[in-house]
Structure 1
Amino acid sequence: MKSIYSASSLAAVLALSCGSVLAQQAPSAGPTFADDGTVHAPGFDLPPSALSSPEARAAQKMRAHMPVGAPTSGGDIVAVRAGLEKMLAPQVAAVRAQYPVDVMEQSIAGVPTRVVTPKDKPVDAKRVLINLHGGGFSMCADGCALIESVPIASVGGFKIITVNYRQGPEAQHPAALQDVEKVYRELLKTYPAKHIGLFGCSAGGALTAQSAAWMPAHRLPQFGAIGIFGAGALRFGAGDSAYVAGYIDGSFPPPKPGGAPGEDISRGYFAKADMQDAIISPALHPEVLKQFPPSLIITGTRAMDMSPAIVTNTLLLKAGVHSTLIVGEGMGHCFIMQSQLPEAQDAYQLITRFFKDNLK
């Protein structure tokens, strides 16, 4: 039971919870519809999905015993980051025990990185992956980076460079992209672009999409393939899933009236940016999407990022780009970071296959 509680807590932490658990409401007859198109939804009870794994259903039951919220908003950013890393430390230790790897800190073109390689199998000498960690563009450079990278390195036999890019509040867009570009330029001295893959979850997934728009705009060759996990190629909080997940998952609150986003967990990283920009939201710009490489998109039916993920996949296909969408049944935001779940383990196998098939 302890490991399930830890994984469930991790899901809430990684979602950067700033909402509250909603009180159960008695089921009512059905929705009503306003003249402006708003649906007034009745309260209802949503049990764990019968189509999810027994482990996932057990983890869902433990939500009743989880503390509400996480130390990820408000307060001094240094203390917030330290508190989050402390909370994630047991999960980092568990995933490293489950998936043996070697981890080496390395500065690449002046950017701090970690190099993660499998301990128990040969390293793929042909391919290399870059990981862009989650954390709302303001935190989780250590725990999230390892939880995202360790299973993929171990299962796939990949060398993974996880980038400690600049974040808010100290930095603003496009600082993170500039750091990714520096690392990418350095890797291009050793690997052809077609053998370099890029992936990330949550903020890292959004940054992955932004990087795929950024590199061609700066006259660099496109990545061989990318993985956009727990995100889409447009801003968070857009679409139906932001509302639905706010009430059935609770990790993020639903948008404010009128669709306004909630608290800025990026701590001003995008304060001076146009969120409709072709780099920040490339899904809104078909001419940019046409330059994307093969893309793997992963989301969950209870994730606030499901709508951006689905729309991004559709628009990539319309643009003639090879895109694959995986939606985890009953899964929330970045479920692939819960390494004890069969759904996450299946995803690791599919991610590995995707990059091996497309980095040729």
Structure 2
Amino acid sequence: MKDLKFPLFKTKIDNSPKFDLTDVGERQKYFKFKAGVEIKKLRDYLKKNTFIVYLLGKKNSGKGTYAKMFKEIVDKDRIEHFSIGDMIRDVDQELKEKRKKKELVEFLKNNYRGLMSLEEIISSLENRNTSKLLSSELILVLAKREIAKKGRKAIFIDGFPRELDQVSYSLFFRDLVNYRDDPDILVLIDVPEAVIDERIKHRVICPFCQTSRSLKLLPTKKIEYENKNFYLICDNPECSGPRMVAKEGDELGVKPIKQRLELDEKLIRQAFSLYGIPKILLRNSVPVNKAKDYLDDYEITPEYVYSKKGKNIKVKEKPWQIRDDEGEFSYSLMPPPVVISLIKQLVEVLKI
């Protein structure tokens, strides 16, 4: 992110064993090795306390991935993550069921406060499109309802604020949802646009179970070759194993979401300049010439290259190199080292 400096965070430990960060069991060992003390502090803290984290990053920057991995590693029972986008999609389904729609309308009647009438609010939900965001007051009351369902837990909120005027709402959000004594923290995520572009261009999904992978960055165990192209085969054990396909428009990369990315950057900049709220800065890239001092090799995102000889398909790994937003050759990071940074900075912010 140009002109906004996110410091490098060191996760390298001399003589570290090599961990397979794509394996759940290996990840557990990795986190214990690199942040075991801090993880214990957070677990002890969560026995009596909670917090609210606002995740701010560009679209496809990994917000949900980092929050879910934090929950997986620290405490599955005392941490909740929810996405504003997922919440709205759930509301879409509620509106299609008569009983649930009636309950939603009753909830809004008793809780919504804003400049639009109840009828206009329901209409905006039923006729919404991705080019126009819902009102801030509506998002706020729906988020309040969602948090109430989860009970008193530490919460990662993904996707709020979504507009510049919502930044000020978020500062008082904990009071509105009865988390009056909880610390609230902004987590700002810096991911080079080139990383987001490549992630979109190379992602594929299973047409049956919707599992997402990347031909370039996260392959499945089974690969097929046909008409001079390589294809991933879904390896979800609960799926029948069809060929994974690209979503229409993904070949365009960030072009269709360029306006959204520009707004996301403005949100991050505005949040960065706020006083009175702790901030955690997460960085997803390290310059190539500094990587050996800050990272262990296995923490760098690998790029997968395919070749075919006879009937055999060979897959080779190499460090994935991109240009960051300043044009400097950099490595993108696997999610676990970014989460290590989150864990250690959160311990400092909470002063535990």
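Laboratory data are not the source of any read-out in this text; all were calculated from the coordinates shown. Every value quoted in this text rests on a predicted model; they were computed, and no experiment measured them. Cβ atoms are built from the backbone, for glycine too; each structure is taken alone.
Kindly point out which one of 1, 2 the value 26 was derived from, the read-out being relative contact order in percent (Cα under 8 Å, 6 or more apart).
Structure 2 accounts for this read-out.
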Among the shown structures 1, 2, from which was the value 32, 60, 8, 0 of P(r) over Cα pairs in 20 Å bins from 0, in percent calculated?
1
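Identify which of structures 1, 2 gives the largest calculated value of distance in nm of label points 7 Å out along Cα→Cβ at positions 160 and 288.
Sorting by distance in nm of label points 7 Å out along Cα→Cβ at positions 160 and 288 in descending order puts 2 first.
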In terms of percent of Cα pairs over 24 Å apart, for residues 184-279 alone, which of structures 1, 2 is highest?
2
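Thinking only about distance in nm of label points 7 Å out along Cα→Cβ at positions 56 and 328, which of 1, 2 has the largest value?
2
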Which of the displayed structures (1, 2) returns the greatest value of FRET efficiency 1/(1 + (r/R0)^6) of positions 240 and 264 (r between Cβ atoms, R0 = 30 Å, to 0.05) on calculation?
1
FRET efficiency 1/(1 + (r/R0)^6) of positions 96 and 144 (r between Cβ atoms, R0 = 25 Å, to 0.05) from the coordinates reads 0.65; which among 1, 2
2
Output 4.1 (distance in nm of label points 7 Å out along Cα→Cβ at positions 312 and 344, calculated) maps, among 1, 2, to structure 2
